[in-house]
Structure formats: C-alpha cells, structure tokens
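Take a look at the structures listed below.
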Structure P
Amino acid sequence: MCGIAGIFDRQGRSGVSERLIKAMTARLSHRGPDGDGHFISAPVALGHRRLSIIDLAGGAQPMASPDQTHVVTFNGEIYNFQEIRQDLSSLGAVFDTQSDTEVLLKAYRQWGVDCVKRLRGMFAFALWDADRRALVLARDRFGKKPLHYTETSEGLFLFASEIKALLLHDSVPRQFRDDAVEDYFALGYVPDPKTIFASVHKLPAGHIMEIEEGREQPRVFAYWDLSFERETRGSFEDLKAEMLELLEESVRLRMISDVPLGAFLSGGVDSSAIVALMSKISSSPVNSCSISFDEASLDESSYARDVATRFQTSHFTKQVAVDDFDLIDRLADVFDEPFADASALPTYRVSQLARQHVAVALSGDGGDEMLAGYRRQRLHMGEEHVRNILPLVVRRPFFATLGRLYPKLDWAPQMFRAKSTFQSLALESAEAYFHSVSIMGDEERSRLFSPHFKARLNGYQPQEVFRKVAEHAPTNDPLGFIQYLDVKTNLVGDILTKTDRASMAHGLEVRAPFLDHVFAEWAASLPLEMKIRGGQGKYLLKKAMEDHLPQNILYRPKMGFVTPISHWFKGPLQQRIQSTLKSEPLLDSGLFDAARLRHLGEEHINGKRDHGRALWSLLIFESCLKAQWGAKESQAA
C-alpha cells in the first residue's frame, strides 16, 4: 500500500515544481514509510511513497517503460497480477520485476484504459501517457483506495491519495463547500465525489478520468457497476458450497504477500469467517488482532478469544479505555475533513496494534453490505411491504401526521419508538433509507444552522445524494435497491474511508475479501431468501460457516465497534463539549445558530434529549476547523 501524488500542467508549459511534488509526497510518508520516488518530465511530475508488500527489491515507483513514454504511480494491490502477467507474456511482454506495478504498466500498454476491467484488487493509480499527452487516473470498483484532485487558477491539475497533500499548494482555496457541510451533518461524512473543500474532489469509485494536454475538460466515466440481477442457481447445498469456494478463493488471493500478514478479529461473523478460512489455507498460525474495552457491556474480546483459540492463531489484544477520546484532534489530521463515525477511534487503535506485528491485515469489511447484515436493511424491508400496499398519495399525509403527533421517545425500547417509523413510511424508498442512516434529522439540522447559512444552501437537501444514486440503481428489487445505496454511499464514504485512513496512518495495508468484485457480483445476484430469512441477515453465510464456527459467534446480536459518546458528554467530555459549543471556530464560521448550540448541549447534559451523535459531529467539525485555521496561520507565517 502506498501514497501517490502528482502535478500536470494542462497547458503544456515547460516546468513543473520539483519542490512541490517532493513536498506533496513527503506529506504522505505515513502511507509509505519504506521509501519514496519521483518522476519529473514536463508537463508532468509524479510522486510515490512506498509500503513494500510484493517484490520488496524490484517494485520501486514511479515506474516507467523503457522508452519513458508510459509512467505509473500506483497505490494498491492487484491480486490476480500473476494471471495477467501470464496473459501478457503470451503476447510477447518481457518483465524485469516480480511486481504487480510492472504488470499494471504493461497491461495499459497492451489494452489501454480497458486494462482496469481485468484488475482484481484495490487500487488508485495515475499513469502518464506521453504518446497521447494525457494523464489517466483510475480508482477501484468499490473505492477502497482514495484519490483526490483539484485544479489551480494557473491551470495546474493536482492529485493525491489524501487532501492534505493538495493543500500544500498556495493556490488551492480552503473554503468549505456549503452543501458538503449539510451532507456531513446528515450522514457523518462527506459523500463522493465531494469533499468538504469547494475546490477539491474525489474521483468516484469504479471510474476513470482522462486529462489531455490542451483539452478544456477532463473526461470522467464509469468502467464498472454492481448488478443485482437475480438468478436462482442450484440447490441450497450447492449455493452454500459455492459461497465457501468463492470466499475461500478471495481470501487466498489476499494472502499473497512478501511481508508478515494477519487479520482483524472482532469476534463477529464476518471477521471470524475470514480468520477461519485463513487458518484453513495457511500452513502456519494466523496472526489475529483485537481490541478490548474496559467496559464489559461494550467488550467483545471474549468472542474474539474463542475464535483465536479454536483456530490456534497468534492472538494479540490491546485494551482500550472507553474514554479513549484523546485522539479527537489527531483524527482531524488523519481524515483531512470532518468524519463523525466514532468507531474511527477503535479502528485507529486496532490498526496501531496490528502494525506492531504485521504489515498486512485482512478484514471483514463489506460483509454487511454484500450479504444484508444490517438491521436497518431488515427494517426497511418490513416498511417496503407497507409501501407496496398503500400508494404514496395515501401514505404521505397519513403517516406524516402520525409522525408529527407521536412523541419522540429516545429513552424507550426500540419497539415503542414509532415516530421515526411513521416518518419513514411517509417517504419514497430512497428518501426513507436516507433517513434511516442519518445522524441528524431534517428539523434538527435546520434548527442547528444560522439563517444566513440556510439562505446560502438555497433549499439544498442531502437526500439529493441518495436520489442521484437511486437514479442509477440497476434493480427495482427492494433489498437489492438499498444494498446498492449502501455500496455507493455508506460503504465508500464511511466504512472504507475509515479503514483506509486509520490503517494507513500506521503504514498498515488492509484487505477486504468480501469486496472482491467476483464474490460481490455473485453475492449480489443471490435471491432474497439467501440473504434474509427468519429475521436473520447474512443467512447463507451463517449456514455455510456452521461447520467452521460455533453458534454463539454466528447467531449472537451484532455489536460492531461501539463507543459510548452519549455517556461521554454527560461525564468526561462535558467540559470539552461546553467549550466547543461556544468556541470561536464554530461561532465565527457563520454556519450555526449560537443559541441552538447552547440549547443542544444543555438538553443533553440535563438528560432531556439524547443529542450524542449531533454533539460528536460538532466536536469533530470544530476540530477540523481548528486544524484548517492552524494550517492557514502556518502558511501565512
């Protein structure tokens, strides 16, 4: 895994800044602590920070063809590179290294941009094609690896793995994007292709960008999308066997490494399944890493220990205090933009632990999205039955009225919290699912913002993010539809962003077998009853793993990385949040209603309402504002 950066003078002028490309690359040193490299030849400069995983001696980057007409800087892993190498060799290609980077370079020379369709892995790369006078950028199908870009007023196109490298250029504005601020307070992250900065963008997952010298606009297009076409294929036993075969193949491909390798092990179904299959494949004990908490109600480490014992892994555990919130300001630098998923804290810690023992770790990321493991997906399916019976013209006024009249009972058991269900039933499917994942409702956000900022938003609503994704959904099937929404929003914007930044902060590569596109395409095509049955999500996976994992691992309630943020704001973080809600960065931003900020904190601390997620979002946002202020002051000095 690596960090990449580059500069392209689209006007074809004679010089690009060697100082700038080296500074950009150095800013990404945490992503590649094993070395750096640069290619500078007007009008392009490419930079690379290397984390050596495969062909430790021969895979240095940027890598150029012998005639220097093609040069690539590449972040990621191509798991089927040996297969592609054989295909290229049969076509006459000669290789000088054992690296997947050289395979990528020669695959482009053979097949052009269509080479990405052959790649099985995670990647973000930039390739300079001197023959075409064009820079080609590409990002993997699910967006496991990041790629950001901007263009300066002088016509310089800049790209980098992380935003922080782009902000080193004096001409890149740091102004926040209004609709991205609204998106963040709705979702807890800034969805692709936006960033929090108006001048910086993300290349969407599964897309290619071509920027040609002298051409006014870059060409951006999708080369892949996930299909949910349903096919009933074989008996239940046949499908179980096929799932195990495909998942085992995906795990085996991700165990190719020239450095120590292990796995994250939470004790949940997905990570336990990965460890079980790794243990089957490996001739030596698997390295497994877990986080434990000093609060018993949040601690899953005993389940992880059971799995480690069952498969005789070399197991490493680090206990983290539930009040391990000293990382808040550190996360502002790690993520470069506001990111309010509090599980980033334990993800950072488990990555820190893993890097002490391995350079590569496999994770269970993507299992919930691909195999319907989220509770919200099952609840949505129940609501869909009502939507199918009652037309919107009936549902909207009836359930909207009930939603307004029914009291909001945050403290009540889930079955009695009907207000949100009524509100959801008054909406269309995409908008309803948006509300199910929102960290703050529409009314709450509206009260939070200042009149001036709301006027600037000019009626924008973050539901638009989901509506746009829904327009391209390749299925009308209710479950496939919301799985597609999850893959295009929450998976890439939250889950994969969290894993990439938290792991790469420690120079750790994380691989996700459930997001192998061959496995994912097969899983997406499974019929509904293979994903959800009897109130159980991931039904087929659990059945397929019954011979490998105990019942208490497969069928216990899902926890995930839980952090008690609501409790923190009534206890150890009470003074911090009170200070934050009246801080200069928040109040001087002009985005917020100062009285509402104070009221939000008072209601939560007094126990009248649970505003934990809203307060956490504000705390993280303020930390990012302070980081940007500090950076601007540093630049000015």
Structure Q
Amino acid sequence: MGRQFGPSRQDIDIVINWLRSQGFQINVVYPSGMVVDITGTAGQVRDTFHTEIHRYNVEGKQHIANASDPVIPAAVEPVVVGFASLHDFMPRPLARRPGTTQTAPAPQPDFSFPYNGIERYFVGPQDFAKIYNVTPLWTASLPITGKGQTIAVLENTDMNANDWTTFRTAFGLSSFSGTFAQVHPAPPTGTNNCNSPGTNSNEIEAAIDAEWTGAVAPDAAIELASCKDTSTSFGVWIAAQNLLNGKNPPPIISVSYGACESDLGSSGNAFFSSTWQQAVTEGTSVFVAAGDVGAAVCDGASRFTSPASHGIAVSGTASTPYNVAVGGTDFQDYADGTTATYWSTTNGSGGESAKSYVPEIPWNDSCAGSVLYTFEKFPSGAAFCNSSAGTNYLDSVAGSGGPSSIYPKPSWQSGVIGLHNDRKRDLPDVSLFASAGFWTHASLICMSDTSEGGATCTYTNPTDALLSSNGGTSLTAPAFAGIQALINEKTGSKQGNPNPVLYKLAAAEYGSSATPNHTNLTSCNSNKGNKVGSSCIFYDITKGDIDVVCQAGSKNCFTPAGDSYGVLSTSTKSAAAAYRSGAGWDFATGLGTVNVTNLVNAW
C-alpha cells in the first residue's frame, strides 16, 4: 500500500530522521506511508513549527490549541502536509436524544404504548425491516443476513456488552448468529498508541452504532474498535489508522462523529481524505454520518439549541469523495394525520408496530422548516421563528447537507436529476430515518449505564422506553453500514466505495435533468407512502427541507427587516432555503432512502 500510494521510503526516512533531530519521539510509522504518530512537548512544537500551544476558555470549557498555523520547514515541506491535530477540540458524536430539542405540537412518537395519555410508536429493528423492506432478504430460501461479514464501528469509548444482547433479545434478533466484540486495535508496528478508553459520555454513541449495524445485518460480526483520546488525538481516528494499516482491514466501517471542514483546516481535511482513500483502495466501504445541524455544520454541539450563526458548511469527516455521507429523514404521517394508516397500536413478537413503508420528509426540528411552519399555519420560516409561537423551536437541529468547500465533484456524482452543476462534492449521498421524536418517531436502543445518561432497558415501562429512544445521523450511518453487509454477502466480495454503484442505480431510476424518468419520479415519490412503487430502489423525498433558523446579521442568513432571526439561505435578498428537498437528488436527503431488498438484488 505504502509503496503504491505513499511517499518513497527515502522521503519518509528523511522526515523521520529530521523529526528525531528536533527531539520528537517517533511512535508509529504507518505502513501506508501517509501518517506518522509522534510525541513532543509544546516547546518542541514552538521551536520547530513556530506556533505556540495555548490554553483557551471556550464556552466555559478549558481547551489547548495552537495559536497559529504551524510552519512546515522547507527541508520536509515536499512530503509533509501538516498535523492532523494540535488541539483537543474533538469531533462531536452525532446522536440526538429526545429532550434535547422541542417536540412538534401535540406529539405522538413508534413501538406502541401509551405515555402521558398519548399513544407513542418507537422504531425498533423489526419496524425498520418492514419500512425499508429488509425482511424478504432475511426470510428468503437462501437468506441474506450479513453472514460472514464484519462491520467495524469506530469509537473513543467502550460499552456494556450486555446491552447489545439485551437489545437483540428485546426485538426479535436473538435467533440470528451475529456476534459482538470490543477491540482496542494496536498499530502494526511501533509504540502501542491505542489504550482502552473504558466508558465515557460517548457510550450512548457506541451503543447506537453497535446495535443498529446488527439490527440491519443480524448475522454479521460487529466489532466495536475503540481507542482512548490523547491530549491532541481523537481515539476514533487512532482506531481508524490502526485498523486500516493492519493485516485484515474490515470490509465495512461506520463513523458517527463530525467536524466542519473549516474547523479541521487543510491538514485535518487532508488526513480524512487520505484515510478514507486508503480504506476504499483496500476494498473497505466507509459510511459517515452527514451531521445533525442542517447546512450549518460549523455551529457546534453547544449551539444545537440556538440559532445558527456560522453560515453554510458541511462536515469534513463526511465530505471526502471516498466515503458515503448518510443524511437523515423523519416520517410525515403525524403531520399528515395518517398515523393510524401506518402504525398499529399493538406490538408484534419483535416489538414491531409499523404496517408498511411510511412517507418521509427531511429530518428538521427548526422553526425554519417548511413542514413545521406550514403545520403551524405561518407563511414562512422567518415569520414563525420571530413569533411567540416559534420561540420553542429556535434551534438548528436537522439532517445535514450542502456543498463541500474543498472537494470538486467526483465523476460518479453525475447523471441524476437534481444534482447541482456546482463543480463541488455535494452531501449527503443517501439518507435513512433519523428523528429523535420531534414528529412523534424515534429509534430504540439499549444503553443501561445510568452514570453516562443511560436508562434501564425495560421497554415495557413507558418511561424507560422513552429514555431509551434516540435519533441523529448517528443512527443512519451504522444502519447503512448494515445494508452494505447484506450487499457484500450477496455479491461475495468487498465493494470499496459504494457511491459509483448507488448513483448509477439512481440514474437508471430517476433519469437525468435532460431525460427525467417521469414514471419512476412519480411512482417512487415518498409521498405515496404505502402505495409507493414495489420496484423502487430509492424512495424520493420531495416534501420539506433542512433549513434552520439563524441569528440576524450572521453569514448566509436572510432576515426580513426588523426581525431578530432569519433563515439559513443561499441568498441574503430572499429566503432561498438551505436546503429544500426535490425530485431526484437534493441537499436535504441526497438520493433519498432505500428499499433494501431491491437495492441488494439490483447490485
């Protein structure tokens, strides 16, 4: 691998010897030749790379970071791009819990039970299998269940392994033979940089990822690969490097952490580009959560419940051309008044209550969202956000999408109606259900560690079930990784980057802007709900948007005169929502969601 794609061994030796001469300790030289793990003091960084490491108080928390961009000396500049990180601003987990955002008026979330006098329906694995048509693969004469496949979920925390088993037992998956293991992958050579992280506040993220990959591919081997964070290195990225440079890289990887492109900087983005490029070269398929902040990904975790203020941006962990960026949807039955059409008030043996495919909209909890402001009988997002009724929804929680500020449009991102001629890598590629209960639906997990915000996994208790529900594109990336395991089993081989095939199949279904397939655009429209075409591979989401509220005067914010809040917009002169769903591909949901059986059989 290193001989084919990395620098020459002579160039690497020059860098290594020079670093040693400056007093740095060389921990790992990865076989890819693309990354070197080193240790040094703040003084050595200052003297060698001419940047100081300072302490900063950011939003009440102490951090360390470089005060300026490091200067790469001329002696190694032709080989070295930069540092993956010189700070401890770690990427954010993309799980969203009910209660972190408001709920739509007169709510009702799936997995049927009454709570506070309201019938609720939370999504379990059997519901997912019904909605996205996974079940026919599981029950075929030659079942396709992920058997023989390994999916690695990358974390910086461990989890209680019993939670994985409890989840499967509760939702009818215990008859499958899938396995779960937690590993702390060491690098192939050098100093071991992967220490056990134990459990921490991201444990709920690990539970979501591990449980929902196995929920879709119940016979797959699920491997939770975790490393402890260092002072300036995120454990997830250490695990990624160690796995991909090992003797047997996993065929599928799921990542549910994000950071906006501008926050990562040029060297941070180069790190992800080279890492995911190495993955697909080895045949590994990488699924990355697109984000949970609409098109305002640079608005950080502490600002999810506030109006956006940093403008349009996407996640640099998801925007490379080498990974699948997975966005999020919600179900529109409650807003349409058709809940009884799609959900039973009683549960099956696996906890299922979904009757069929359910019409979808982009996941959006913000007052700027067109489904919500229309439901509330307001003429626009700006009008609703600036009203007394809209004050409960001044948040920027929504599935993420938008154009990359770094990468040009890949050759495979073409031929599908709706794609923008912007010469940029556009996100997301695909989507799945991601809501945290806003329009009454959320997904169930098991994370019983109450010291880290978990709850007892007794789903017959309404309160515990509510506390065990979750959302976010943290759910969609591992779920799509599970779908890929089904594809790999069916084809009998690793697939590398799935995007070229996904877009080719979508082009055949939707057609292009020049030659749209009007029949499929109609029959595969998600709004048709349980009458959607049986041959569709993709369900086309055409109603709603991922637009979020923004602070008046901030970047990319259209604000009517005199208002305190505006809506994120591609124009400052009019409300050009960032971004609406539409026919074929769109920034809100990508190619849409999928009929899994049809997708696997068409691959």
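Where a number appears in this text, it was derived from the coordinates with a stated rule and is not lab data. Owing to the predicted nature of the structure, the values given are computational and were not obtained by experimental measurement. Cβ atoms are built from the backbone, for glycine too; each structure is taken alone.
Given that mean projected area of the Cα convex hull in nm², for residues 11-242 alone, derived from a single structure, equals 16.0, which label among P, Q identifies that structure? Working shown, then result.
Details: P: 16.0; Q: 17.4.
Going label by label, the one that fits is P.
If FRET efficiency 1/(1 + (r/R0)^6) of positions 171 and 531 (r between Cβ atoms, R0 = 30 Å, to 0.05) comes out at 0.60 when worked out from the coordinates, which of P, Q was used?
Structure of origin is Q.
Taking distance in nm of label points 7 Å out along Cα→Cβ at positions 211 and 451 for each of P, Q, which is largest? Display every interim value, and only then the final one.
Working: P: 4.3; Q: 2.0.
Max of distance in nm of label points 7 Å out along Cα→Cβ at positions 211 and 451: P.
Which structure, out of P, Q, was helix-only ellipticity at 222 nm (-39500 (n - 2.57) for each DSSP H run of 4 or more, over all residues; to 500) calculated from, if the result is -7500?
Value -7500 for helix-only ellipticity at 222 nm (-39500 (n - 2.57) for each DSSP H run of 4 or more, over all residues; to 500) corresponds to Q out of P, Q.
Compare volume of the Cα convex hull per residue in Å³ across structures P, Q and report the one with the greatest value.
When volume of the Cα convex hull per residue in Å³ is calculated for P, Q, structure P comes out on top.
P, Q: which one has FRET efficiency 1/(1 + (r/R0)^6) of positions 43 and 307 (r between Cβ atoms, R0 = 41 Å, to 0.05), as calculated, at 0.15?
Checking each candidate, the match is P.
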